[in-house]
1. On distance in nm of label points 7 Å out along Cα→Cβ at positions 178 and 194, which of the structures labelled 1, 2 is highest?
2. Could you tell me which structure in 1, 2 was used to calculate mean count of other Cβ atoms within 10 Å over residues 26-33 as 19.4?
3. Compare distance in nm of label points 7 Å out along Cα→Cβ at positions 98 and 146 across structures 1, 2 and report the one with the greatest value.
4. Given that distance in nm of label points 7 Å out along Cα→Cβ at positions 106 and 154, derived from a single structure, equals 4.3, which label among 1, 2 identifies that structure?
5. Who wins on distance in nm of label points 7 Å out along Cα→Cβ at positions 2 and 50 among 1, 2, i.e. which is largest?
6. To which of 1, 2 does the computed value 0.60 (FRET efficiency 1/(1 + (r/R0)^6) of positions 34 and 122 (r between Cβ atoms, R0 = 35 Å, to 0.05)) belong?
7. For FRET efficiency 1/(1 + (r/R0)^6) of positions 10 and 90 (r between Cβ atoms, R0 = 30 Å, to 0.05), find whichever of 1, 2 sits highest and give me its label.
Structure 1
Amino acid sequence: MAIRIQNVSKVFGNQEALSNVSLQIPSAQVLGLLGPNGAGKSTLMRLISGYFPATSGFVSVCGFDVVSDPMEARKRVGYLPEHNPIHTEMYVREYLEYAAGLHGIKDVASAVSGMIEKVGLTPESHKVIGQLSKGFRQRVGLAQALIHNPQVLILDEPTSGLDPIQLVDIRKLIREVGRDRTVILSTHIMQEVEEVCDRVVLIHQGTIVADDSLSAFASRPGGLESAFHELEVES
């Protein structure tokens, strides 16, 4: 099992962002975390990435506890947060070489060239990141998250603010990289889940309210749209 989450809660001050959440995610699955804004999606992803610890409960990545063995867990995770913290003053290749160096990759030049080709950055690889469109900046963010070939890829609202053409391209890229690794995709866009994911977890007010395959949701009365609409109404 790539990810195990057991009875996890997270409290910020007086606010409980997650309440007794349990979830298991196998390898080579694209899982969509779907829910309204503020449902707890980003908090759950940050716990998995080791960004901060849970208040209670247990999280492991590829068998490594994110609290007691954080470095081994983090080695196996690639993370692209919602607000891509990218260095816009650096060149594309320069930035990816920097990221590869942080991960201790031996053949940096080969790894960077391969990743540039994989994510479709070849025509833009000579540019300063600040000159790129948002769609290409997202590709740079994905390249950074994938540069060390992680077993788990975490994407928080990866298509936010993209135009329709960029949406198609980034979703296609996510489907491709999800063939051989676990991908967790957080979004509040139902169509994105339907086009990219194998499995859907509906999260609302810090709890998991539904967890099933995309095909199983599609067979329900009203499908996934109905289930998600109920959450929006409750919000």
Structure 2
Amino acid sequence: MGALLVLDAGRALFVSELEALTPHQAAADALLVGLEGPFTIERDGQRETTELCVVPARTEHALDFHGRRMACLYFEPGTRAPQRLDLAGLRARLDTVMRDAREATWSALLDETGFERCGPVDARAAQVARALARSPDENVPAELLAEQVGLSSSRLEHLFTRSYGVPLRAWRGWWRMRMAAEQLLDGRTLTEAAHAAGFHDSAHFSNTFRQTFGLPPSLVFGRELEGRLIGSLT
């Protein structure tokens, strides 16, 4: 059975059979579900076997799914994954999405999980986020971004983290990763997707992808993959 990747403007879902993933951390909360049994997670020096867990954004962790099928639902920066979840209900919704990844079944899954906002978004932080989104391939320094909205760089960082749950640099990195994924689902090559999303080259994108997800992009986009965009970021 192939892999499934669904992207919308607020969340991203990946379903596949996987072995062990190297230590990694993402700028988004991750909801992990073992679809065929328990998996192993190691974080903060502790090792745990479970079938369902939430990994907060920017938490380094290693995973071993033991070759079983798993699902990972990422919540975009600015939102948090809920802490109370029903494993049986999630598995049923995920099974439906895997069989039919249309917008209606996707919406039903999102209703099942829900989400929480990190907090009110400051207008100046939102302005900076929009500027970064419009030009992901431009490496505008944080000091210049802060100057454009009348703030010091430290004040902007504070407001941005409070608004989106992660620092500005982490948010920009996640946005670029998402844009590259959209480009790949749209049929672009790895090099084309990397350049369009602001990475120096395909090697830079591949290294960042591994640091974010614990595996190379070839194991996601280089296999039999069903991809779907619902409410594209771009």
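Readers should treat all values here as calculations from the given coordinates under stated rules, not as data from a laboratory. In this text, all values refer to a predicted model and were calculated from it rather than measured experimentally. Cβ atoms are built from the backbone, for glycine too; each structure is taken alone.
1. On the way: 1: 1.5; 2: 2.3.
Once distance in nm of label points 7 Å out along Cα→Cβ at positions 178 and 194 is tallied for 1, 2, the winner is 2.
2. The read-out was computed on structure 1.
3. That would be structure 2.
4. Numbers: 1: 2.9; 2: 4.3.
The read-out comes from structure 2.
5. On the way: 1: 1.8; 2: 3.2.
For this comparison of distance in nm of label points 7 Å out along Cα→Cβ at positions 2 and 50, the top structure is 2.
6. Among 1, 2, the structure yielding 0.60 for FRET efficiency 1/(1 + (r/R0)^6) of positions 34 and 122 (r between Cβ atoms, R0 = 35 Å, to 0.05) is 1.
7. That would be structure 2.
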